[in-house]
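A.B. asks: Next up: the structures, one after another.
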Structure P
Amino acid sequence: MTGRLRLVSIALFVSLIVNLFLGGLMVGRWLDPHRPHHRMERTTAEGAAPGWMHRALGPEGAPALERAWQAHAKEIKPLRDEMRRSREAVTAALEAEPFDRQAYTDALAAMRSEMGEFYTAINAVMVDVVSQLTPEQRRAVVERSREWERRKAGRN
């Protein structure tokens with residue numbers, strides 16, 4: 001009977017640990033439901049606008065965002081892919097043995113350039129979207145942006 005009691009005790013202890021972990025996750029989401037997990041940010045469906053844009057524009061801006069994103073998709077997709085490759089090149093240069101300072105510097109410069117081109121294209125989408133919004137919708141975007149900044153400042 002002692003062996004069986006010990007097995008049940010271990011099972012209950014493991015169950016308690018799992019429940020505390022899951023409960024902590026749920027409480028964390030309840031306390032700060034707007035804070036996205038980084039993994040979730042990176043799993044935007046292929047060809048879709050980034051989640052941060054959807055959150056910034058809200059439901060009233062979603063139709064304009066989809067129209068603008070599709071209009072710029074052919075330009076953005078290769079830039080996004082090139083930016084990812086440049087990040088991989090930075091990682092490869094950082095991992096290289098022996099470390100080559102110039103190769104790492106060049107990889108960082110290339111990544112900075114790729115990111116600049118990508119963000120220029122993203123800014124063009126935002127200009128197209130915002131130009132389609134009503135003044136009330138633009139004010140809502142500004143308020144969401146300010147709220148995001150307040151939350152961000154509170155975490156640092």
Structure Q
Amino acid sequence: MQTITFEYSPELVKQVAGRFVLRQIMRTSVLVIAVGLAGLITLIAGERGWFQGASITVFVGYFLLWFMYYRNSIKVAQELTNRTITVKFDEEDVSFESADHLSIVKWPRFKKVQKLNEAWLFHIYADNHYTLVPTSHLDEELKGFIEQKIKRHGGQII
């Protein structure tokens with residue numbers, strides 16, 4: 001078993017959430033941008049109808065949702081009274097513990113681990129929900145252990 005402890009600081013969350021949001025937008029925004037531009041172009045050309053309103057609303061709403069996601073991530077980190085997080089990796093599961101919360105997650109429950117420069121993101125339930133672990137606290141042995149466990153249980157490393 002390996003244990004690491006780190007501070008869930010607003011600065012770290014700001015970096016990680018910003019990079020995560022940017023990656024998500026880059027992967028999924030092509031269609032949203034195309035629809036938004038089509039609506040804007042036809043609006044400028046003089047068309048007034050449901051398509052223009054709907055396409056521009058989708059465009060603005062998409063980016064507004066991601067901005068709110070980013071802002072809320074930082075807000076949660078700022079509101080924590082005790083930012084110390086302890087993560088324990090063992091053969092059967094991973095536990096994430098703070099002063100007022102404990103989550104124990106079996107390895108098969110992880111859908112993927114997303115590797116960023118600042119942190120590894122452990123996705124449990126959905127692509128847009130994760131628990132972060134700073135890379136500065138992951139040595140090569142632990143990284144190999146995590147990758148092996150995730151792959152063995154059908155998860156992805158991206």
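Values quoted throughout were computed directly from the atomic coordinates according to the rules given, and no laboratory measurement underlies them. Since the structure is predicted, the reported quantities are computational estimates derived from the model, not experimental observations. Cβ atoms are built from the backbone, for glycine too; each structure is taken alone.
A.B. asks: For which of the structures P, Q does the calculation of Rg/Rh (Cα atoms, Kirkwood Rh), for residues 11-90 alone return 1.21? All intermediate terms of the calculation are to be shown ahead of the outcome.
C.D. replies: Values: P: 1.17; Q: 1.21.
This value belongs to structure Q.
A.B. asks: Output the label of whichever structure in P, Q has the greatest value of distance in nm of label points 7 Å out along Cα→Cβ at positions 27 and 75.
C.D. replies: Working: P: 4.9; Q: 2.5.
Of structures P, Q, the maximum of distance in nm of label points 7 Å out along Cα→Cβ at positions 27 and 75 occurs in P.
A.B. asks: Taking FRET efficiency 1/(1 + (r/R0)^6) of positions 51 and 123 (r between Cβ atoms, R0 = 35 Å, to 0.05) for each of P, Q, which is largest? Before the final figure, lay out the partial values.
C.D. replies: Numbers: P: 1.00; Q: 0.50.
Biggest value here belongs to P.
A.B. asks: If you work out mean count of other Cβ atoms within 10 Å over residues 115-122 for P, Q, which one comes out largest?
C.D. replies: Largest value of mean count of other Cβ atoms within 10 Å over residues 115-122: Q.
A.B. asks: Of the structures labelled P, Q, one was used to calculate distance in nm of label points 7 Å out along Cα→Cβ at positions 19 and 107, giving 4.8. Name it.
C.D. replies: Details: P: 4.8; Q: 2.5.
It traces back to P.
A.B. asks: Please state which of the structures P, Q yields 57 when percent of Cα pairs over 20 Å apart is computed from it. Write out the running numbers ahead of the final one.
C.D. replies: Details: P: 68; Q: 57.
Answer by label: Q.
A.B. asks: Work out the source of 35, 11, 8 here, i.e. which of P, Q gives that when semi-axes √(5λ) of the Cα gyration tensor in Å, for residues 67-138 alone is computed.
C.D. replies: Numbers: P: 35, 11, 8; Q: 20, 16, 12.
Considering all the candidates, the number was obtained from P.
A.B. asks: Could you tell me which structure in P, Q was used to calculate helix-only ellipticity at 222 nm (-39500 (n - 2.57) for each DSSP H run of 4 or more, over all residues; to 500) as -17500? List each step's numbers first, then the result.
C.D. replies: Details: P: -30000; Q: -17500.
Going through each structure in turn, the value belongs to Q.
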